[in-house]
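Structures for review follow.
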Structure I
Amino acid sequence: MGSKELLIENHNLLRDYQKKGVDFFVNNNSCLMADEMGLGKTVQTAVALDVMLHDNNIEKVLIICPAALVFNWYKELDKWCPSVSKVLINGSQKTRESLYHLPYNIWISSYEQIRIDMEMFISNDLEFDVVILDEAQRIKNKDSKTSLACKLVNRDKSWALTGTPIENNITDIISIYSFVNEGVINEFHSNNEIKSLIEDSFLRRTKKEVLKDLPPILYNDLYLKMNGDQLDCYQDVLNEYISSNANMTSIFARISKLKSICNFSPTSNTSIKYEALLNILENSRNENQKVLIFSQYVGSLKRIKDLLAIDLNQKYNIFHGGVNKEERDEMIDNFENNSEFDILLISLKAGGVGLNLNSATNVVLFDRWWNPALENQAIQRAHRFGKKVPLNVYRFIISDTIEEKIENILKKKELLFDEMINDSTITEHNNLFTKEDLLLILQHE
């Protein structure tokens, strides 16, 4: 089959909304695609590149993504545009520099590598027809070296992909858009003005809109009450004095310690959350269902793992940032394809990108992350094409503690995302995590 015939066949494999996504890329120099997780942003991008490279509209493309996704991008490009030459950027500085001067069509690098190679890009005056940022929320901090490095790469076309263009506040999308189309929006524009100014180069579709046959996500918020030693430990730490002059680091440390106690007592290892979790796991096992358990604390995941080895008489894997790629791949393969591995423990930050865990029927958020967008990223890894049954999500919240106060802030952050991204009425919002907010969280009832 010739390259043109293959291109046509690939295009015909796409859903209608994905074909519109391909057209969006092909017809715009500045693109911010914010499709919800699982709708195939990578596939739409790859097919668009194949179309443009085939028509000789472009010749040189640089893709920048999280390190965990570099090889995944290579495999997707191999699938959707196999005739296009491509290379992964790695090796010594001299090797990396030489790779950029070889006649490839597509170079794939990580955010970490681009930051290291920033001077190389400037001194060699490297230029690309298209530069693509995947998981573009990585440059939400406009002052970070990673953000600066990405924006310094010379290019004609700028494409950004992210399901979460706003994670914390409106400055996130302003920073991302300064890569997409520099100078169009800034912090002095109102939310309404920003939405109007980016309209032509912004595309977002949700699963609810375009996948009518995809089963729903069913959210279950479980409010629990601590007692005994776990409650005593919590009260002891809460009662420790903290000055209003304390710095943000010490305030966060206190809150993090309290959140950790809400998971497990540091003295007796007791946990009302674990009791609730065990009940969910026993029910899911009776129905041959698979469960993902997320926590921001690897220490909590290790405690859960140890307890489950006793209560369910089985050992489980913990997927976290310190696990190497081979082990990660084996964990995912076991969970997806081996009935004996019905539970996978995942650190919330490590589980946000690069995973496909469609065999899960239940997701448990053992504790809540500060960022609801990151939580949603993790959840969406189990809610993708081919899902046949609803996905049950259980969120644990300890009543009358800082967890309940944080929950209220998370709802505000979700509201900001909905209002800016999902065509609701716009209102003005400031940064939702000021020092005053954090001190308020620590106040007694």
Structure II
Amino acid sequence: MNNTLRERMLARAEGLVNGLTTWVHDHPEADLAAREGVVLDQGRVLLRELLGLVASAAGARSPACPRCGLRGVRPVRRQRPRTVQTRCGLIRVPRQRLSCRGCGATWQPLDGVLGLRPRQRSSLGVQRWEARLGAVTTFREAAGLLEELTGVAVGAETLRTHAERLGAELEGRQQAQLAYVQAEQAPPPDAAAPAPGHLLVEADGVMVRYRDRYRDGTRREGAWHEVKLGLVAGWLAGQLQVPSYVAAREPAARFARRLSTEAACRGALDVVGWRQAAQDGGGQQAILRPVVILGDGAHWIWDEAAASFGSERTEIVDWYHATEHLWTLAKALHGEPGPTTHTATWQRRAETVLWRRGAAALLPHLVHLHPATAEAARTLGTERGYFRTNAARMAYPRFRQQQLPVGSGAVEAEAKRLVQLRLKRSGMRWSDLGARAILHLRCHALSRRSFDDLALAA
């Protein structure tokens, strides 16, 4: 068997070499592009033929019955060869149905050995390629790129199906990790390495158009829904370290659990010390790794952070969102910025106080303001409450002294790169399943995680 296979493989290779030798002789003036093209085309043909031979030779020499374990089976009939699209091209896999003499069970051994499902027409390697490209650009363009770069031709709808399938696999993994963390209060065995430096958690949201359905089954085109995006990374020497991402369209409480699970996988549950639990010496309490929560001031972020992370957390309102509130207040007090207004001057002075001394020092200045209109008075009351509520989260001098980040530019930049560049193109409307799959695939890719361990769902 091995000698026969070797001879067939050598014959294929020899045929390729002879063909290329003839081509070189007949085209002495061909440029590099032409030579590159012919070698690539013939090489793909050879790879396809070699893989077909190697795949056909798989399996045990004397297969045992999968039901009773008895050896000594007889073939019932040969079936038409099975065609499978692989990274080397389209191959034909011979199929033979076997029957057990003991229990009468029948099976196709080659499918089991090669890990092919009953109606599978693409290898897992091709599906991983499809998922990576489908996460980057439209399915039609991704199919074109796949054929141009690899010679593997698939339809846009096939690519979409495979991308959604592997995206669903990632969702299943996240749900399994979430269940493990909640049950064990420990990172799962397959968790990534802990992030170095301070553990940073950021959250943001971006609106995406979905194709919703009413209860009677009719569609509502173009409904906007918020996709929540979370970033978990290390913060060391003023730089993000090994960031990872999660994204989903779901209620705040559910997304907070997803984000806290990702933080747990990156070291949020690491015990860094112990403290006495009670004055009477009644045991010790673990001190978890400190976590820095950076957000735009949305209530759900702080509410869920309190429930998800330990008392060692540090909550920080993003500096740029804080300054936007100062602009809102400045325009309410002095009107839109212009050559004769004091809007920009007031905003710059308030911003300087906030940056150098924090919100606690800014609040007394807001108390003595006298708005000219009822609307301005309402805005003042709202913004005064905002700064009062978040005063501890706006202690920017202390945060800078501790070398902590005060701007959420990282997660906002990723909101554009991760969500908008793929899901908010002109005319796009997403199903919940399709958007969820692409979000997971993009998070997986931008987190620099390998696609090689993704498997087909059963």
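Points worth noting:
- Winner on distance in nm of label points 7 Å out along Cα→Cβ at positions 139 and 235 once structures I, II are ranked, highest first: I
- Answer label among I, II for the case where log10 I(q)/I(0) by the Debye sum over Cα atoms at q = 0.07, 0.09 Å⁻¹, calculated from the coordinates, equals -0.38, -0.64: I
- Here distance in nm of label points 7 Å out along Cα→Cβ at positions 115 and 355 is compared for structures I, II. The highest value is that of II.
- Of the structures I, II, the one that -0.35, -0.60, -1.36 was derived from, the read-out being log10 I(q)/I(0) by the Debye sum over Cα atoms at q = 0.09, 0.12, 0.19 Å⁻¹, for residues 211-386 alone: I
- Once distance in nm of label points 7 Å out along Cα→Cβ at positions 19 and 323 is evaluated on every structure in I, II, the highest one turns out to be II.
Bear in mind these aren't lab numbers, they're just calculated from the coordinates by the rules spelled out. This structure is a prediction, so every number in the text was calculated from the model and none was measured. Cβ atoms are built from the backbone, for glycine too; each structure is taken alone.
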